[in-house]
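Trainee: What follows are several structures.
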Structure I
Amino acid sequence: MGVRGVAEGTRSVRVVVVGAGQAGLSAAHHLRRAGFEPDRDFVVLDHAPRPGGAWQFRWPSLTYGKVHGMHALPGMELTGADPGRPSSEVIGGYFSTYEETFDLRVHRPVDVTAVREGTDGRLLVESSEGTYATEAVISATGTWDRPFWPRYPGQELFHGRQLHTAQYPGPEEFAGQRVVVVGGGSSGVQHLLEIAPLAAATTWVTRRQPVFRDGEFGQDQGRAAVALVEERVREGLPPRSVVSVTGLALTEAVREGLAAGVLDRLPMFDRITADGVAWDDGRHVEADVILWATGFRPVVDHLAPLRLREPGGGIRLEGTRAARDPRVHLVGYGPSASTIGANRAGRAAVREIRRLLDGERELTADAH
């Protein structure tokens with residue numbers, strides 16, 4: 001079934017993959033293995049300017065050697081990478097080679113604005129390069145484009161600079177400054193360890209007491225962590241990140257940070273002042289910069305016309321399939337947000353979509 005006009009300016013494909021990060025490329029790879037041809041049976045639409053998913057936007061000081069748990073894409077290992085090179089370059093180059101090797105023909109930059117119900121049982125995917133009529137959508141849009149900024153009293157009064165991890169430029173820009181880092185995840189810890197040697201002062205603030213994980217983190221622990229995230233998704237609640245339930249790895253750099261006092265944590269402040277942050281008990285810390293390492297939320301606004309959200313605020317999934325619409329699969333969402341989870345989810349989504357499309361073929365044959 002080739003690309004054909006179903007209405008003026010509309011093209012028809014069997015599957016549309018939205019996003020070309022780890023999850024999207026995994027899905028595209030498994031579509032090819034299942035016999036789907038790119039640009040004939042499926043398209044991959046990616047809004048980023050070049051290959052690399054969210055990795056291409058990571059700060060230069062996040063070298064490949066600092067990346068933990070990066071799993072290779074299906075069918076091609078990442079070998080011989082220089083641990084001293086920026087991860088954005090290493091993984092961006094790897095993704096680019098992967099796209100070429102498997103001839104995935106990613107369309108970019110393309111913004112997908114909405115997925116709507118069509119008039120013939122198909123979905124309409126509206127994008128900056130036109131509209132696609134399709135039988136199934138794999139949404140692999142990740143979280144990078146939706147940084148979470150908490151709101152606190154006095155935020156608009158602060159005279160210094162506020163920025164999010166998504167805008168983090170590297171440690172040099174904070175030389176000689178007093179920096180408050182907000183957030184108990186791995187990004188906040190990495191920022192502190194990099195900034196502290198250059199800054200005039202650093203302060204770490206988190207909502208919950210950080211939990212540091214010592215020893216091996218094996219498959220059993222990984223499965224248990226993913227199961228906790230899956231449970232929320234099955235209940236239709238917004239997913240928490242897998243990292244949020246695994247704890248922080250107690251690496252050598254983290255041990256040194258704890259010993260030096262860099263990772264001495266304060267509870268969350270109550271308000272922001274013109275020159276810093278303050279607590280109701282009278283404590284006040286002066287700051288030139290507030291760096292919000294407060295994570296990201298899933299990018300799913302393009303699915304809003306389909307009304308997939310549950311009362312709890314999340315999209316309930318059965319495997320990778322949206323419970324409210326079996327034509328829509330989310331990969332890299334909730335429990336599949338890790339790189340290994342994204343690979344598995346891409347394979348699972350394609351398997352389910354093949355069943356869906358084969359079932360439709362059988363129904364069509366029966367009708368004749």
Structure II
Amino acid sequence: MTDTFKPAPETIAAAHGVAHDSSFGAVAPPLYLSSTYAFEGYERAGRYDYGRSGNPNRDMLGDALAALEGGAGAVVTATGMAAIDLVLGLFGPDDLIVAPHDCYGGTYRLLAARAAKRQFRLRFVDQADAVALDRALAEAPALVLIETPSNPLMRVVDIAAIATRAHAAGAKVAVDNTFLSPAVQRPLALGADYVVHSTTKFLNGHSDVIGGAVIAADAGEVERLRGWANVVGVTGSPFDAWLTLRGLRTLFARMERQQRNAGLVAAWLEAHPAVSAVHYPGLASHPGHAIARAQQQGFGAMMSFDLAGGAPAAARLVEAITVFTLAESLGGVESLIAHPATMTHADMGAEARRVAGIGDGLLRLSIGLENPDDLIAGLEQGFAALV
């Protein structure tokens with residue numbers, strides 16, 4: 001290979017860090033658990049000095065994620081919420097942050113809690129509403145946070161269009177790309193300044209790690225993030241980074257199969273008489289289908305649907321469903337079902353959920369690697385309880 005060789009994203013995911021061990025020639029990257037590192041001498045630190053500020057496993061994962069997202073660098077954090085909070089920490093009390101009104105419940109809770117402490121000013125906005133977004137941008141925000149597709153309603157917004165308008169207003173743009181991963185969507189190429197991930201989800205893919213990451217387009221912003229991460233101590237553990245890189249190896253293969261399964265499940269749900277709406281951008285009936293097709297390389301493996309019978313129907317279905325597991329989180333090889341109103345978005349409060357459109361009959365699915373016929377059979381068991 002020459003110095004000009006540029007590997008494809010699939011190759012980066014599968015091979016980044018392979019056979020780079022200079023000590024023993026290990027093919028799999030070694031795990032570096034040391035909390036501290038020896039100095040070469042007085043005032044002569046090596047590349048690493050203390051585990052909070054630097055670790056080879058974190059750096060290897062961060063470099064892989066930056067390459068996949070097309071960024072200048074990355075900071076690997078202990079959780080997905082720590083990744084969002086790391087970005088928020090760059091802003092001050094006079095800064096306005098514009099966030100989606102229908103974002104993940106944990107993000108909503110974090111934003112509201114930080115704003116209540118007057119660490120920044122906050123506006124929740126329906127970013128698909130051009131007039132509402134223009135009003136917010138007229139207030140000269142410092143940051144526009146985007147979540148597309150949204151959690152749990154799978155609403156899609158045009159990243160490039162919003163980034164252009166936000167930059168014209170003087171704002172930075174951060175995109176939560178957790179639901180799709182760089183295998184399906186690359187927000188930096190669409191104009192975003194930061195990409196945020198809960199690496200717990202599709203990037204790791206095995207429901208056995210908690211972690212997060214922030215990737216920045218600009219090298220100077222990467223250094224700002226790294227400095228602040230060291231100050232507040234939100235960096236992730238070496239073992240979690242090692243496991244996440246291991247999971248990343250199969251990201252593209254997993255996403256290909258999971259997306260195919262999701263399309264089959266969504267089509268089945270759309271035809272079911274007990275379902276009043278299916279929220280999946282891969283369906284031609286989805287309002288954001290055209291935007292998703294333009295800015296994504298697929299439609300992801302997440303979806304939600306509304307039951308005509310509301311909360312009582314949702315309770316009966318989740319008690320009877322098979323194959324799917326009732327649990328929070330998403331993006332693993334196994335299929336999960338969640339009831340956002342009582343689980344992931346409970347802390348938003350009933351009024352905020354009403355404004356966002358998150359009803360008591362809404363159920364969210366994370367589609368895994370099982371046989372699609374089995375997934376549909378499991379759903380049929382759940383729907384049978386509604387008769």
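Coordinate-derived values only; no laboratory data. None of the values given here were measured: they were computed from a predicted structure. Cβ atoms are built from the backbone, for glycine too; each structure is taken alone.
Trainee: Computing semi-axes √(5λ) of the Cα gyration tensor in Å, for residues 28-83 alone gives 24, 13, 12 for which of I, II?
Mentor: Label of the originating structure: II.
Trainee: With FRET efficiency 1/(1 + (r/R0)^6) of positions 36 and 212 (r between Cβ atoms, R0 = 25 Å, to 0.05) derived from the coordinates and found to be 0.55, which of I, II does the value describe?
Mentor: The read-out comes from structure II.
Trainee: Out of I, II, which one gives 33 for percent of Cα pairs over 34 Å apart as computed from the coordinates?
Mentor: The correct label is I.
Trainee: A value of -8500 was computed for helix-only ellipticity at 222 nm (-39500 (n - 2.57) for each DSSP H run of 4 or more, over all residues; to 500); which of I, II is the source structure?
Mentor: I
Trainee: Where does the value 21 come from, among I, II, when relative contact order in percent (Cα under 8 Å, 6 or more apart) is the thing being computed?
Mentor: Label of the originating structure: I.
Trainee: Suppose you compute distance in nm of label points 7 Å out along Cα→Cβ at positions 60 and 76 for every structure in I, II: which one lands on 0.8?
Mentor: The read-out was computed on structure II.
Trainee: For FRET efficiency 1/(1 + (r/R0)^6) of positions 116 and 316 (r between Cβ atoms, R0 = 41 Å, to 0.05), which of the structures I, II scores highest?
Mentor: If we compare FRET efficiency 1/(1 + (r/R0)^6) of positions 116 and 316 (r between Cβ atoms, R0 = 41 Å, to 0.05) over I, II, the biggest value is for I.
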